[in-house]
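Visitor: These are the structures, in structure tokens.
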Structure I
Amino acid sequence: MFFFLILDYISTVKHITHIPKEPEATEERRALVKEWSGQKLEALLTQRFDPTLVIKRNCENFIGSVEIPVGIAGPLLLSRNAEQKEYLVPLATTEGALIASVNRGMKVIRESNGCAVISKNEGMTRAPVFKCTNGAVAIELKNWILAHFNEIKHVAESTSSHLELLHVHAWILGRHLYCRFSAHTGDAMGMNMLTIGLQKAIDTVVLPAWKSKTTCVALTSNLCTDKKANDINALLGRGYWAQAETTIPRNIIESVLKTTPERMIEVHVQKNLVGSSLAGSRSQNAHVANIVSALFLATGQDPAHIVEGSLGFTAFELNDDGSLYASVTLPNLNIGVIGGGTSLPAFRDARTLISNTLLPLEFSEVIAGSALAGELSLIASLSTQSLACAHEQLGRISHQK
């Protein structure tokens, strides 16, 4: 208990005359954790970046950092509005065989003249919940908020030059009103931007007009929905919606993936569709989370948003000419290229490797194309019973004598 009180003292107490400044406080924490654990912890207590970059904006009670291996896959060939572009894709992972598998899928896509991508910025969301006197008042408040949306929008947008409030959806449950606001937030993921803007709008527009009948229970009611498995984001959108699709000739499937379109479709149906349904899964994909997480971790995205980002829908269909139509749809990619941890040097380098002018919309398409590559390769591997062998060769080699 003493140890944690000291940490709290170093980082949060404001009324004590002397509080250690960084990096002095960091060194004190490091000394404390080494004493507590009885270990040197040399790898954990060092870092390759300037700690002052993260201490005040990314990580409280800072002591060090961990490294995740990064490999590359590609080139990934994407077609956008009849124009093609190739990308090298950095993937941060500790799962052996993952990058090799994604790389194989990208080869298949490349030899099939690429995959077409489409995307849309659905907007960041925040969903406050209000407690009203009764249900009738909740209906009145709902209608009032809809009628005064432009006033709420004006005040919220005054907190940031990048914030653009788009619309609001509202639901009533008992005497509580749930309002799901959506906004564009520039090149940032924007969750904090919208949070700050809505707080000001609620405090200065909504509550003063309804102070005798309404209180704000919470600024977020889980209808956003943020960092949790959910259905509403798939239906209404949150962040970026992106889709990649391709048609793969039978001869390429047979020569590169060593299987057939029919076998891949059979595995897809039984695994992604029937198996997912039986398990009660909200997603219908093989391992989209693998690719989303590897790209999020490499490029400085908020890793908790992998939860929603892994919501994905894979489709495999047999064309009349015997070729395979394949697509991946990702409705909920909460990503940005500024803000949060994206400014740290290694993350910035990884995004620059993808494109030195990378913006969120293009980034969402790269994620979708990479996810499609991963789906193609894994389903093919399962259809040939080669998954275990691949993991034994690539995922366990370090344990062999």
Structure II
Amino acid sequence: MKKLVVFLCVLFVFSCTSKHQNGLFTVNGHLSGATDQKVFLEHLFFNQQPPQVLDTAEMKDGKFVVEAKAPEEGLYRIRFEKNPGFIFINDKDDIDFSANAKDSVLGTTKFFTPANSSLTALIMTLDSIHTRLLSQDQARKDYQQQHNDSMAFMADNAFNLSNEGYNNFLIRYIDTAASPVNALFALSYAQDINMDTIKNLMANLSKKFPKNSSVAEVVKQFDQYAMAQDTKAQSSDIAVGKTAPDFTLPDTTGKTFSLNSLRGKYVLIDFWASWCMPCRQENPNIVSNYNQFKDKNFTVLGVSLDQDKKAWVKAIKDDGLVWKQVSDLKFWNSEAASLYHVEAIPFNVLIDPNGKIIGTELRGSDLHNKLAEVLNSGK
């Protein structure tokens, strides 16, 4: 899933296409509370390509006019010489803009067009949801550190429900957005949505905007990415359906421990390290799922890429990781990491009682959903 995030973060390499009648759009702007200065109209590219300046104007008494030839709808920015800039969509030929340089509240900044109103509402909604998720995530971490299992369980359920609602909101928005720019903007936040759902969203966007070259290019890039991932998974010995390779490493006491000794259980092989912040942030989620499913023939085997044993042991205690932990303290040269082709952490592999791999890279709600599927159904 982490590789999907990388792909989604560069969706806007291609500008969206929505034909204008004459290929020209104009922005009539008013930035109150600002001194006279230069104004730049820029076309934005969400890759290594720098913004392209399309027009420059002098702002007098807060007023300015910029224009550019752009027969296709895309994502643009008004950049000021002495003040922050503002992004917008050129969905109309004449766009009125107003803002106050001394007021950073997004809702008071206006590009008076339908697509821009929708974009502003989307950003404000996402910000509100993210704030709530961060608060709930911190609450479950606090309860885990306090070893308050009952409250941690409730906090984790609240977080998972909110995260599921967030993903459902994104799915609905992408499927119903009138502007392809807004649809792709929302899609760039869909890193926790599974690949099959993303594929369906891409197919629906193609049907909804069949003449949109941006959507066509994004779908093409995604298909290439998905095909490469499928080919890699099929050729890898760490793939769903394959038998998980056995390994033997020392535990925290120095005694050797083998993966095969856990045969007969569902096991999450969790690759992590004390120095890995994303790993530490994911640990409360693993702890919560372990507590919920440990009585259903499920356990976790932690494999650390640490070098410092004291830091490793301290992190285990601080994060409440009560399951078996092993490490050869060889950092990225870990024998188990090499055996499982670990390129980044956190990384995990879920195996069934027969040692067959039934899932990989399960994080956040994906881990909970997969465990609930196999453990509650008895699969």
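Please treat every number below as a calculation from the coordinates, not as lab data. All values derive from a computational prediction rather than experimental measurement. Cβ atoms are built from the backbone, for glycine too; each structure is taken alone.
Visitor: Which one of I, II has helix-only ellipticity at 222 nm (-39500 (n - 2.57) for each DSSP H run of 4 or more, over all residues; to 500), as calculated from the coordinates, equal to -14000?
Guide: II
Visitor: To which of I, II does the computed value 1.18 (Cα Rg over 2.2 N^0.38 Å) belong?
Guide: II
Visitor: Please state which of the structures I, II yields 14 when relative contact order in percent (Cα under 8 Å, 6 or more apart) is computed from it.
Guide: Of the options listed, only II reproduces it.
Visitor: Tell me which structure, out of I, II, gives 4.7 once distance in nm of label points 7 Å out along Cα→Cβ at positions 90 and 146 is calculated.
Guide: I
Visitor: Here mean count of other Cβ atoms within 10 Å over residues 242-249 was calculated and came to 22.8; which of the structures I, II was it taken from?
Guide: Structure of origin is I.
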